[in-house]
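Presented below are the structures under discussion, each in the form of C-alpha cells.
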Structure 1
Amino acid sequence: MKVLITGAAGFIGYYLCRKLLDDGFEVVGIDNLNNYYDVRLKYERLKLMGVDSSLLIEGQYVYSDIYEKYKFRRIDISDKNAVNCLFTDNHFDIVCNLAAQAGVRYSIENPDVYIQSNIVGFMNILEACRYNPIKHLVFISSSSIYGANAKLPYSENDIADEPVSLYGATKKSDELLAYSYSKLYQIPTTGLRYFTVYGPWGRPDMAPFLFMDAVMHSRPIRVFNHGKMKRDFTYIDDIITGTQLVLTNPPSAKVPFRIYNIGNSHPIELMSFIHTIEEVTDKKAKCEYLSMQPGDVCETYADISKISKDFGFRPKVTIKEGVWNLYEWYRGTYIQ
C-alpha cells in the first residue's frame, strides 16, 4: 500500500513515516519546511529518515538511503498545482494530512498563514482526493476545537462550535469541509483530535520542551494562569499507535466519515508535570507565574471510549516514562 504523509518532517510526521516504513508500507513524504520553529530540527528528522537535505530542490524527490520505500519532496500544500501534480504522479491508497500551521498563540499574531495552510491547503488535499480516488483520507484535527467546553471529558459527541482561538477555528473548519466531501463524493475520511502530544523530537514551542529546556538551563518557566491548568499530555508512541489503528481501517457508513479523540485520557496539572521534570532531571524548577493567555483553556481531557471500543486503543506510556524519554533525548541532543 502506498501512503502519502503531509507534514512528514514534523514531529508526528517523522514518527508515523518511520512506523509505516518499518511495517512494510511504501511512503511518500512531503513538507514545506517552514521556519515556524528552528528548521534545523526538521532537517535532523529528515536525516534520521535517510533524506539528505542538501539535495532538496523544490518539486523534486529525494530518495532515502535508509528506507528503500521512502521518498521525500518539498511541497507546500497551499500550492494547488504542486498538490495536483503530486497526486497525478502517484497512485495513493491512503492519504494522511498532518501538514498544518500549528500553535494557538501564534495564530492570534499571524492569522493569514493559518488560513493558507489549514484551510486553503486542506481544501487542495480534498480536491486531489476527489479527482484521484483513494481508500482512506485521515486528517489531523485538534483538541483545540473544543474551546472552553465546560463538560469534561471532551467527547466527540459534544457540540464544538465555540473555539477560543483561530487555530481551533481552522481545525473545526477542516472537519466540516471533510464531512461535506465525504458526503458528496464518498471519500472514506477520518479526523483525529490529538491531545497535547509530547516526546523526543517534539516541537520546541510546546510546553513539555519549553519546561525541560528551562529546567536544564536554570531559567524561569513561564507558568500561565498561575499554574491552575491541566493538560491531557499524550506520549508520541500512543499517538502513533492510535493513528495507525485507524489508518488501515476506513469507515464504511452511508456517509463514510468519523471523528476520534486520541489522548492519554488522564489530565494532570501543569505543576505536577513540572514536578515530574524536577524528579527526572534532579533539578529544581524556577517558576514565573503569569495570568491566563488569550486562546488558552484551563483544562483538556480526552474521552477515548469511542476509539477504545472500535479498535481497542489504550494509551500505555505513563507521564514519568514519557518525561524520562524526553529528558534522555534532550540531554543527548542539546547538552554537550
Structure 2
Amino acid sequence: MSKPTVFNVSCPLPSKKGSFVQLAHGGGGKLMHELIESVFLPAFENPFLLQRHDSTSVEVPKGRLAVTTDSYVVNPLFFPGGDIGTLAVNGTVNDLAMSGARPLFLTAAFIIEEGFPIEDLSKIVLSMQKMAQAADIAIIAGDTKVVDRGKGDGVFINTTGIGVIEHDQTISPTAVKSGDSILLCGDIGRHGISIMTKRSGIEFDTTIVSDCASVHLPVQKLLKEGIPLHCLRDLTRGGLATALNEIAFMAGLRFEVEELAIPVREEVRAACEILGFDPLYVANEGAFVAILQATEARRALRLLQEWFPGRETAIIGRVSEATGSIVTLTNSLGTKRVLDMLTGEQLPRIC
C-alpha cells in the first residue's frame, strides 16, 4: 500500500532570539516540554508523533524491511550545501537506498551541548524537515538529551531508518559476477573538500559545495525499469576507492577501473592537489556506485542521464574474470596500479 503524505510544512519556532539550550532542557520537565513543542513538533508533526507515547505504532507495507542506524558528528555543523540535519536525513535515506529499499520511517535522537543556540537548533531541525519531505520519509520518533557545556561540541544526531524492499532482487556484494560493469552516479570528492575548506578557513575562487543529497530516486527508477542491480554502495567515508575495495573483498573478485572515466570537478581536483588529498579517497554524500550486468549498463547509464541531466554519471570499469579481491586503476598513460583501501583517517568528522 502507498504511504500517505504526513508532513506539516510549518517552520519550527525558536524561543526568543538569544536563547540557548540549558541542562534543564534535557531534564524531562517544563523546559524540555517547551523545547519539544516550540522546535521539534512544528517541524516534524505528523500522526505518528501525535500519538505522544513511549513508542510509535505504524502499519508496514508488505515486503522485506531494510533497517539502518547512523550517528552524525560533522564539524562544522553548517557547511556549503547543507548542515548536520541535511546530512542526517540524506545519509540515512541513502543507506536504505543501497539495498533498493523505499524509505518509510526515520527516528532521530539529539545530543545537545549546554549553551547551544536554540536558533541554530531550529535551523538544523528545519533542514531535516525539508529533506524528509523531499524523500517522503516520516520522522516518527525521537529523543533529546543535553550534556554539560564543553562535552558535546554543539549537537550530535543519531538516526534509525526503516524502508521496505518491494522487489525480488538480491542487492549485495555476494551477488557481483565476473564481467559486470561498474557505474558511478555522481562526481566525487565534493563533500569532504567542502567540509575541509570550511573547517580550515581556506577560500578558493569557487565555493566548493557539498554533494549532500538523497539518492533513493535514481535507485528506485532503475528498479522500476527492471535493471538488474547486483550491488549498490554509497561513497561516504573512505570515498570511491574504499567502497570498491570493500565490495571486491566480499565478492572475491578483481575490479578494474579507468581513472579518466571517473568524474571529478576541476575545483575539487585543484583543491585536492593543494591540500594533498586524493579525490578517490575523499568522502561523498550524494554519489554511489552500481555494479550490474554488463549488457544492461549502457541502458542504465542512458536512463540516469535522461532522468537526472545535471548529475554526472559514467561507466568507470568492470569486474574482471580474475580472482584476487583487489582493485586496479589504469591512469591516462595506460599504467595500471593497485588501488588500495584507505588506511588511517584522511578527513575526520566529515559526517
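Please treat every number below as a calculation from the coordinates, not as lab data. These numbers come from a predicted model, not from an experiment. Cβ atoms are built from the backbone, for glycine too; each structure is taken alone.
For FRET efficiency 1/(1 + (r/R0)^6) of positions 36 and 188 (r between Cβ atoms, R0 = 25 Å, to 0.05), which of the structures 1, 2 scores highest?
Structure 1 comes out on top.
Match the computed value 1.8 of distance in nm of label points 7 Å out along Cα→Cβ at positions 28 and 60 to one of the structures 1, 2, and report its label.
1
For relative contact order in percent (Cα under 8 Å, 6 or more apart), which of the structures 1, 2 scores highest?
2
FRET efficiency 1/(1 + (r/R0)^6) of positions 156 and 212 (r between Cβ atoms, R0 = 25 Å, to 0.05) was computed and gave 0.20; which structure, 1, 2, did it come from?
1
Can you say which of 1, 2 returns 0.96 when Cα Rg over 2.2 N^0.38 Å is computed?
1
I have -11500 for helix-only ellipticity at 222 nm (-39500 (n - 2.57) for each DSSP H run of 4 or more, over all residues; to 500), calculated from one of the structures 1, 2. Which structure is it?
Working through the options, I get structure 1.
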